[in-house]
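K.L.:
Structures given as structure tokens follow.
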Structure 1
Amino acid sequence: MNNGFFEWLGSAFGEAIRAVVDTLRFLLGGVGEAIGDFTGGLARAMGMSPSVFNIAWLILGLILLYAAFKAFIQRSIIGGIFWLVLAVLVLGGLIGG
């Protein structure tokens, strides 16, 4: 009877863990697929390959573009031109390459 009880207990725990994992896979599985589809579409629209390295360069270019915009808002023309040139170099290299 001890084997029967512990076998039942192990089976119940196993089924509970499997249910939790299956639920998480169902809920979060679509998120990973959606992120992959989004980055693929973004990369295709920009003419670049959808790799993690290129997405990181894209984020860096957008940060530089934001810095240029922020510098122009603060009336720092030289700083704005500097950040804008860097952003154009990074983003232009992604799109052209």
Structure 2
Amino acid sequence: MGFFHTPKAKRYNVNPRYWDPEKEEREARNRRSRAEAGVNEDGEYKPYIPKGEFKRGLSTGKWSVSAQRRKSRTRLLLLLVILGLLLYLMLR
């Protein structure tokens, strides 16, 4: 016996009364599917970009400004050609 009293750690040992492994598995599947769909716990949509995809997209030009400008110019040119063709056919 020592000079100072040091209490021992108390243990918390409670066994669950009922445990449903199927329910836990179902809830885990639901959480995974919601995460894959980009829906958080509140039911709001949360966009999801897989890890490394953003950096890969920037390096390949998927989200680069020049690629977006090129697509915009192409759409504008196509629209002008269609409008010009319609105007030509109407005035003919």
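K.L.:
Taking semi-axes √(5λ) of the Cα gyration tensor in Å from the coordinates of each of 1, 2, which one would give 52, 16, 9?
P.N.:
Comparing all candidates, it corresponds to 1.
K.L.:
Comparing distance in nm of label points 7 Å out along Cα→Cβ at positions 51 and 75 across 1, 2, which structure shows the greatest value?
P.N.:
Going through 1, 2 one by one, distance in nm of label points 7 Å out along Cα→Cβ at positions 51 and 75 is largest in 1.
K.L.:
A follow-up question, please. Quick check: -32500 is what I get for helix-only ellipticity at 222 nm (-39500 (n - 2.57) for each DSSP H run of 4 or more, over all residues; to 500), calculated from one of 1, 2. Which structure matches?
P.N.:
1
Values quoted throughout were computed directly from the atomic coordinates according to the rules given, and no laboratory measurement underlies them. Here the structure is a predicted model, which means the values were calculated and not measured. Cβ atoms are built from the backbone, for glycine too; each structure is taken alone.
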